[in-house]
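Below: a set of structures, written as structure tokens.
A short reminder: the numbers here are calculations on the coordinates, not readings from a lab. Everything numeric in this text was worked out from a predicted model, so none of it was measured. Cβ atoms are built from the backbone, for glycine too; each structure is taken alone.
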Structure 1
Amino acid sequence: MRIRIKELEPYAYGIMEQFDKYLETTELSKTHRELIKIRASQLNNCGYCLNLHSKEALKNGENESRIFMLPLWKTVPMFYSEEEQVILQITEEVTFIHNGLSEETYNRATTLFPKNYVAQIIMAVIIINSWNRIGVSTHMEDECSL
């Protein structure tokens, strides 16, 4: 078992929890929040977060097939609305930040959503990526329960 940051650095971990609670104050729908969290967790290989957020999405009424097909969202677009496809593209581009958010994706997003919603999407991606990095580096998947 690796270190537990929550126990060793409770102040910093508390800031992360507050950062995460910010998402509840946004206009982002639960569906959008969970799609972001699940997709980023898949990309980052964070088993702990993937398990947690898949269960949360199911609890909130998400369809199992949409969760199962999420890694293939580009090849099965009929499973996701145009808005969700843009959100998933933002999630991938911000997670793999080496190229940044493309002009094409940014322009599609600002056409579909108000700019503050786009900002909230980006913040949601940043937050889950931070959690993924904690989870992966400390092997939190060892704590997953089925």
Structure 2
Amino acid sequence: MSIEGNRAIAIASFRAVETGDTALAERIIGADFRNREAEDDIDEPDRNLPGPAGFLATSHWLRGAFSDLQFEEIETLAEDDRVMVKTTMTGCHTGAFQGEAPTGRRIRQRQIHLFRIHERKIVEHLAQRDDLGLLLQIGWALTRGRN
């Protein structure tokens, strides 16, 4: 597939996360898809499932925590089977997230996502995000002087 085709597939994955579109996820996510960033998430084991099921579990988890979830594409870089997308995630904190009760606060988080695409399907994903910054936006506070 062309680099532009790979780029379009990576961007489409954000639309699938925003909407939970099962048909779109099945069309662009490979059966052996691995979400590398979810590997240490013991509270959401379904996010570690291979293929579209794991991808859709992440979509459900995010949409459950943030209504009006949107990803704005800032920049993409692509080479061979790799695509990097710099994006901004926005939404409203209307569901529990990482143990934090809904606050109704708006969130904005810059992210970098790396995708590996094989035969027109995403087979691997990992991301770099400012998760502490996101938690602070929804009211999480560091406890000082705690032993």
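Worth pointing out:
- Distance in nm of label points 7 Å out along Cα→Cβ at positions 46 and 134 from the coordinates reads 1.8; which among 1, 2: 2
- If distance in nm of label points 7 Å out along Cα→Cβ at positions 62 and 110 is computed and equals 2.9, the structure in 1, 2: 1
- P(r) over Cα pairs in 5 Å bins from 0, in percent, for residues 38-93 alone derived as 4, 20, 29, 29, 16, 2 - corresponding label from 1, 2: 1
- Origin of the derived value -9500 (helix-only ellipticity at 222 nm (-39500 (n - 2.57) for each DSSP H run of 4 or more, over all residues; to 500); candidates 1, 2): 2
- Calculating relative contact order in percent (Cα under 8 Å, 6 or more apart) for structures 1, 2 picks out 1 as the one with the greatest value.
- Largest in Rg/Rh (Cα atoms, Kirkwood Rh) among the labelled structures 1, 2 is structure 2.
- When mean count of other Cβ atoms within 10 Å over residues 14-21 is computed for each of 1, 2, the one that comes out at 17.6 is 2.
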